Structure I
Amino acid sequence: MNGARALLETLVGHGVDTCFMNPGTSEMHFVAALDDVAKMRSVLCLFEGVATGAADGFARMSSRPAAVLLHLGPGLGNGLANLHNARRARSPVVAIVGDHATVHWKYDAQLQSDIETVARNVSAFVRTSHATEALGADAAAAIAAAEGPPGSVATLILPADVSWSEGASPAPRPPVAPTPPATDDAQLDAAAAALRGGSPCGVLVGGRACSGKTLELAAAIAAATGAKLFAETFPARLERGAGRPPVERLGYLAEFTAMQLEGTAHLLLVDAKSPVSFFAYPGRPSDLVPEGCQVHTVAGPDDDVDTALVALAELVGASPVHTPRQQAGTPGMPSGALDAAAVAAVLGALLPEGAIVSDEGNTSGLFVAGATAGSPPHDWLCLTGGAIGQGLPVALGAAVACPDRRVVALEADGSSLYTPQAWWSMARAGCDVTTVLLNNGSYAVLNMELDRVGAEPPGPRAKDMLDLGRPDLDFVSLARGMGVPAERATTVEELTTALARSFATPGPSVVEVLVPSIL
């Protein structure tokens, strides 16, 4: 058995059965072995950033690792932005990066580069497999590192001769996954004392605490003790909608987060990071924890979150009966011309039960989260690392992971242009993805940031760098060129008809929505 076949057998044997790929010459033996390993689903992507983002979306919705195959150092470089987002989401991703044959390294060929150094920027685990006989074990180590806890990007570098040579064998799956460590009793006692002490408290959830019974227990603890329940600004996956615990996400703007946390004496972190500003601004704090507020870690990324919350609930007398539930209800349907608020209302009214929303709506999508709070139960996937170009690839990966659910890619005009190739892969794979393309003709968020950073009042040349006109972008034509049906909506009635048709029709579609900028 050659190395490529053993690698694929190891992946599927460890539960990694989906690989998003953009291969090249060095990876041809891996590609050829796909016909021998029928359990591996392979999804071709036209750009590496689509492949890495799709692996992230798949991992978020399946809670198990996805693989991504990239071509040499430049291919890895093209996929780095969405691997950065995957790292911030703590998504389990096994990145397999092909390399030149080891005997070819000394010639410094045109595509030779230091792949390990590049990979360390986004990976918790980096290993070059130097021997075909060791490849199965190297792959198993990468999978284990990706699974965590915490979940992470693990990069396995595959030289071509290690892939094509004979003598490899798959590595067996370990019989039992390691148990995460328990939170220190003293930490839990301190957190319980804070909740019982009568001072204003906040419970901030992230990661694994944003879904399922874990979220419900965190909400019960907050409700039973009078604490406020918050979620990180951009959680990887947040379960929300009617019947689920209502959670207030911290604001993107530091000023909003400061208002939300004002007066908080104790902040409890449940698989979440202590809040900081996304950027530094002149004269404004980077640390957003109120002065004098004490921060308590209930469970960190490496910890057993469920066990920690069960113990904390017992200490404060919380039970599932305390869990608050979001009431069902949607905004009234508007009429006439479209603006950002009207788009949000239409989505709130029409969002299907079980939908998965990949949110990269940026400024024009600002009102959608509020308008969908009482919609049927759904999942919300956020821009975890802040690197734009995530929305469409994550939607692709989520659709591959959950083929029985409608995915809604809430997408902005500027960020969509980083990875529009995802539409082609959606069409090819027949993914049920509705892209709502919010077109305001500008990098609107940067117009806001230009003012917030204290720069000089913008002149015509500065403003021109934030404008997406001359020529105007035609997203309907772009999507159709990728094989995806598309139409443009300029009124509420047109949007309502287009979304209803898309949600009822299998496969992908794009609805371009022309909206004025809210900034």
Structure II
Amino acid sequence: MKKTRILSLVLALALVFGLIPATAENLAALPLTTEAGATVSILAINSYYSNVDLRDATLLKEIADRAGVTIEWTLIDPSSYADSVSPMLASGKDLPDIIMMPDKDLNMDYLSSGLVEPLDEHFDLMPNYTAFLEKNPIIKGSLTAVDGHIYYVPQTVVTNNYQPVLMYNMPWLEKLGIEAPKTLDEFVDYLRKIKETDMNGNGEADEIPMSLMNAFLPYAFGPAFGMDLVSGYYADDQGVVHYGPYEKENYKAYLTFLNGLYNEGLLEQEFASLDRDQIVARCANDTTGVTFDFSWQMSTLYSAQYESYKADPSKGVIAGAAPLSGEYAGAYIGRNPISNIFGINAKSANKELAIKFLDYAMSEEAQDLYVWGMEGLTYEVDADGVRHFLPRCTEDTIWYQGLGINAPNMPSQQSVPATDVLLAAWHVQNDRDFEEPFIRAPYPEVYSTEEEAEISGMYQVDIQTYVDENAIAFIIGTKNLEADFDAYIATLESMQIGEMLKIRQAQYDRFASATK
């Protein structure tokens, strides 16, 4: 089990920091400067591996060499980055040219202080970045501040692939002679069959119909009731913003469904405290029929627990399927694309070169080095022109990470192709068949005005805490949906959910305008 956890961590990090392979020529002329000894200083996180230091990473040095600069790194451990960097930014003194921000600055704290240079005023120096924004209007909309300027260059994740997905015990489906459920009614029927049948053939009634962590209940069932409960707030087809837990009919129907599962023993009594390690153990003992998790766990963690999969990994044991439909069509909720942001120090004496370097970091050439490394060192190309990582990349993780591949301290753009090559062929196809077509974009991340940030700070945390506590109470029946739900709605109103909806509507309208 330790090996599978390590493999899962490696793959998760590769997914979180994987990048886009080159498909076009670099747009900026190299080198960026002919000045001897030119340097660019960068403040960012170090590797997520404690025994890897990225200051001398081969691939990052290669990027700097091609740009014609030397990078002066200030790298800080990821676990303490925010605590270490926030005071530095507050003082505003002795900061480097390029800064990886400790958060996404959605309240515009750093922007309001004048700390960060508006990049759109220098787009004539940033052909790679402007091309990226043209291809990604959603990201452009999220990065457009209230004043209309764009200040940051993003690090991004994939949004339409390898997201949280329903996973079924495929041998159990075959034993029952049925396909993966497509509707809520079919799903409940499947769970009941598991409860009534000795699915693993051990003569014991040890089958657990569904092993679902509490955090994934909104992912698995919210869309079938017409809501994005993952984001909480969401916009309908007319651009009107809603708050899922405040939707009187749909949210009550969602809770009623889960309460029914709980009362039948189809949603286990301890669902609120269930963790991934417990699900792994159930897979190892072949005692669970369905789970829900991020897709990359499908082959590397859950299927890997079964002896049958170890003998023949060409076919998944725990495999994904399409989302469940109810009164509304099924969907899976994707992720917002921006994971981290990089800005230029507005007081930098080296501003123009720093801007040019940050732009080169967004080029196809640099991104290709982030993702794949160098041919012969990290990858080879087969007769069909397809790239494959060399064995050492998976066998020697520390060496691989030490090269600076998938570098977390640069504005890297996550890549589906670079993730595909790390997974079993059936898993890749499963993603294309059962995830990609069903992904729904979440509510976008949007900058707040000072007034919006103040109102949200007063109300949203308390609202979310109240919603979370009551969701569990309604599901397990300590609160009665018929007797207590109207009071729950009234309390949300007294907690100023109406004011929060006004804020989110204004933000969404700004976002929609910025994407045009």
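Taking FRET efficiency 1/(1 + (r/R0)^6) of positions 163 and 307 (r between Cβ atoms, R0 = 30 Å, to 0.05) as the criterion, the highest value among I, II goes to II. Among the shown structures I, II, from which was the value 0.55 of FRET efficiency 1/(1 + (r/R0)^6) of positions 99 and 403 (r between Cβ atoms, R0 = 35 Å, to 0.05) calculated? Computed on structure I.
Each of the structures I, II was assessed by mean count of other Cβ atoms within 10 Å over residues 59-66; the largest value belongs to I.
Out of I, II, choose the structure whose coordinates give helix-only ellipticity at 222 nm (-39500 (n - 2.57) for each DSSP H run of 4 or more, over all residues; to 500) equal to -10500 when calculated. Before the final figure, lay out the partial values.
Values: I: -10500; II: -12500.
Going label by label, the one that fits is I.
Work out volume of the Cα convex hull per residue in Å³, for residues 323-482 alone for each of structures I, II, then name the structure with the largest result. It would help to have the intermediate numbers written out before the result.
Numbers: I: 150; II: 235.
Largest calculated value belongs to II.
Each of structures I, II was scored by relative contact order in percent (Cα under 8 Å, 6 or more apart); the highest score is held by II.
If mean count of other Cβ atoms within 10 Å over residues 315-322 comes out at 21.4 when worked out from the coordinates, which of I, II was used? Don't jump to the answer; show the numbers that get you there.
On the way: I: 15.1; II: 21.4.
Source structure: II.
A short reminder: the numbers here are calculations on the coordinates, not readings from a lab. Please read all numbers here as calculations on a predicted model, not as lab measurements. Cβ atoms are built from the backbone, for glycine too; each structure is taken alone.
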